[in-house]
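Every number here is computed from the coordinates shown, using simple stated rules; none is lab data. Here the structure is a predicted model, which is why all the values come from computation and not from measurement. Cβ atoms are built from the backbone, for glycine too; each structure is taken alone.
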Structure I
Amino acid sequence: MRMDLLARGLKLSHLRLLAALARTGRIGLAAADLGITQPAASRLLAEIGTLTGQPVHRRDGRGIALTEAGQSLAARGARILAELADAGRDLSDSAEGTRGHVALGAVTGPALDRVLPALRTARLALPRVTVEVEVGPSDLLADLLLAARLDFALARVPEGRDPALFDLRPIGPEPVSLVTRAGHALTGRPDLRPEDLLAYDWVMPAPDAILTRSVRARLSALGLPDPPGRLSTSSFLLTLALIRQSNAIAPLATAVARRFAEPGSPYAVLPLDLGLTVAPFALLTRAGAALPPAACRLRDFILSS
């Protein structure tokens, strides 16, 4: 018949004493380790023998030696106490934000300009925090945030969404540059004019996307019509492929353009500033939601980057 030690009254104090006796071999030293008196330790030892129904120690000269049963209990007790110590550390780490999982989202520009540097910092400062990043348009990120699949997002409140659903911390506008393939006919034009851009196709997201609407509004403010040829895609990778293999122009967040149009790359930023910007983005969280400690740490890295 299997013995149920918990039902018989085995306590953590019993296991702590046996583990201490296994280390020290003396009842007095074991009691001192546990911060109890020697008579109290002796009573605990007697209780263990009673509830197990067999001796767990024997006198050995001036000290105490554990029997085979005592050694077995002491070894298991030491493992249990180590697991509890690890659990305590885990809880402390979680409370301090040094352990956990963070799911965040970002539109493309802030993903490269802010999230990427923050991830480098977190990799060194928070090695036990795992991070999942979703890059996409604001409407998708807002859906994921409201569904509690993201802790926070660097995005904009989509049109038609109730702003009261979100708590937001404004960060700033997102400047836009015009990117082409390297060697494009317009890249070497020191006298490049805005109207010269209209001789080429443009690659932009869907007509209702905030970037497309911002570009069209800016062109209109400059007295220019929409680009005569416009290729629509929400895929960043397809956008890069299209401009690399054609003479098309793509408006991209300046943070993205800087990283992909470095000297020697297959892309170039046109030497013309149209004054294009997209509405300010913010750090969005669900209204009233408290971020977990690890998410707070990563958020702070992002805001300081």
Structure II
Amino acid sequence: MIHISSKTMALVFAGLALLTINAGAHAQATRTWVSGVGDDANPCSRTAPCKTFAGAISKTAAKGVISVLDPAGYGAVTITKGITIDGGAVMGSILASFTNGVNISAGPTDVVRLRNITLEGISNGISGVKFNTGSALILDNVRIHDFSSGHGVYFTPSGSSRLIISDSVISNQGGYGVYVQPNATGFATVSIENTKLNNNSIGLEADDRSSVSINSSFISHNGVHGVIAFSGSAPVEVVINGSQITNNGLTSTSGAGIRSQGALASVVISDNIISENPRGIIAAGGGDVFSFGSNRVVSNTTDGSPSGVITTR
């Protein structure tokens, strides 16, 4: 009869546990797929895809990619690591009812990318994308529509974080198209290019501890303001170049194409068209709007004037 000591048995069980842990770690793939006819019980491979982003994300390694095989609704998702979700040529979608489409609470060095994705709030979703923590959020060719009780992109970093939006459309939000509101310990650096912010309550608002650059974008038909820099107690700066800011203030006769509010708020403008707003430019409460003198501010009910002109050099 073979006798096995308790110490040997303990080593055997420890080895088996380690093998189990390693097997679970290796189960995460750097590339996974979702399909409307998939199943979250699948391994999320191309031939056996998952059905939802939430199902795929647990099987995708950090810095991995979730790809979409066919157009379908893939559900709301919470992201806690660096990852890319790519809708590819089929523009995978997220339908979010009474919730946020994407919640991001990632690590301080994590970068989250959403590419070729449509987020639909179907008139009762909260916010399209809610960012809490992470190094950066990159939105490329993203469509965000009809989130009635929140914002298209609600960027609320608790650290120093970046938001990059390009080639996107953010429209029909009950709140703001983009709301940059760092918390008390946060700082936001934001770049927006070739993007439409239309038919929201406000196109973009940036609050304390924000630095925002808007280039070659179209901001129109928002209910109150096109762009507002709002300073309560800390600096905020918005630079707008080569953009069209028109037909805002649809629900407010005091609405403005551009508003700078608060003693530490600053907006710098160059090569923009600012027209058909109740007010073109407003600097209020000690805020400033500086112009390079190359803007066309015309056909507003009240055009307004910049606080000062910057010499081109």
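Here are the numbers for the structure shown:
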item: Read-out FRET efficiency 1/(1 + (r/R0)^6) of positions 168 and 264 (r between Cβ atoms, R0 = 35 Å, to 0.05), computed value 0.75, structure in I, II; result: II
item: Structure with the greatest value (metric distance in nm of label points 7 Å out along Cα→Cβ at positions 40 and 72, set I, II); result: I
item: Answer label among I, II for the case where Rg and Dmax of the Cα atoms in Å, for residues 120-183 alone, calculated from the coordinates, equals 11.2, 32; result: II
item: Among I, II, structure where FRET efficiency 1/(1 + (r/R0)^6) of positions 80 and 272 (r between Cβ atoms, R0 = 35 Å, to 0.05) as derived comes to 0.00; result: I
item: Structure (I, II) behind the derived value -13000 of helix-only ellipticity at 222 nm (-39500 (n - 2.57) for each DSSP H run of 4 or more, over all residues; to 500); result: I
item: Rg/Rh (Cα atoms, Kirkwood Rh) - structure with the largest value, from I, II; result: I
item: Origin of the derived value 8 (relative contact order in percent (Cα under 8 Å, 6 or more apart); candidates I, II); result: II
